[in-house]
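Every number in this text was worked out from the coordinates using simple rules, so none of it is lab data. Computed from a predicted structure; not experimentally measured. Cβ atoms are built from the backbone, for glycine too; each structure is taken alone.
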Structure P
Amino acid sequence: MTTEEKVDQLIKLAHDQIAKPYQYATQEGSIEAFDCSSFIQYLFQQIDISLPRSALLQAGQSDGQELDLSSINNFQAGDLVFMRSDTGHYRDDLFAGRAIDIGHVALMTGPDEIIHAKSGRGVIKQKLSELISDPHYKIVLAKRLLKSV
């Protein structure tokens, strides 16, 4: 499967999950409800990419290319966007000593468009610019796990 096909499959799978309920600390393998990181883990499992269960560990894994946060207009479909949110976790061993607090992850599905599992709303499609205008969400890291298409 080409990178482009993997991205297309990710986006289709993500759209298929819209309206599923949010449940914090969902058990691994559950597809009836998701939290943000189990949603991302599930999507990538479907294209044979194994990701850790938590958003913090997904962000901290060595695979992928870290993206320049000053160029969010250059984020592509398939990229992961990690944010600080109302809750977050930190481990200084994951980010070369940088203090990065991660509490949320979303999948880019198009220009300024994400699909993510959000507390109180379930799996939704939303504009990234809308989400980060909320003071509770701030992009702290973005990664491209799939090579550019």
Structure Q
Amino acid sequence: MTVRENLSLALNKGKLLNLKKCLRHKTNDLEHLLEGISLDLKKYLDIKVQYLSGGQRQSLSLIMSSLASPKVLLLDEHTAALDPKTSNEVIELTDKIVREKNITTLMVTHNLKHALQYGDRLIMLHKGEVVLDVKDKEKEDLTVEEILEKFEYAV
């Protein structure tokens, strides 16, 4: 399926419409959804998703999942397979969407920089046990080195 088809279906989630009826969205509406995305998905509306880069696919999935205004968005290592530049672009898009739509989000990541930079609370687990739970000023003051130190102490 193309980017257009995927977005059209996501926009009509929960409605009993076939793909043909879903595709009645104007190109301008779909392009508006993709504005401000540095991975330039607007150019690829009629391209099959299989031909997109990993970062473009992740961005498309993120946009599609946020269209239904979920109460909670679960992101499990959604930047793990991406190169550093694309990973940063996807995480910035994530932050933008989550904040604009005020979506409660649980993001699992091994990227400590992202864990510190984004979100309101940081919980670190080791073998199923919480070894760190910080928020607000305590989280703001925390460094990557301090997290690593706490993790080494927990191991």
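Just checking, which of P, Q has the largest value of mean count of other Cβ atoms within 10 Å over residues 49-56?
Going through P, Q one by one, mean count of other Cβ atoms within 10 Å over residues 49-56 is largest in P.
State the single structure among P, Q that was used to calculate helix-only ellipticity at 222 nm (-39500 (n - 2.57) for each DSSP H run of 4 or more, over all residues; to 500), giving -6500.
Among P, Q, the structure yielding -6500 for helix-only ellipticity at 222 nm (-39500 (n - 2.57) for each DSSP H run of 4 or more, over all residues; to 500) is P.
Looking at relative contact order in percent (Cα under 8 Å, 6 or more apart), point out which structure of P, Q has the largest value.
P
Match the computed value 18.9 of mean count of other Cβ atoms within 10 Å over residues 73-80 to one of the structures P, Q, and report its label.
The correct label is P.
Any idea which of P, Q comes out highest on mean count of other Cβ atoms within 10 Å over residues 1-8?
Q
Comparing Kirkwood radius over Cα pairs in Å across P, Q, which is largest?
Biggest value here belongs to Q.
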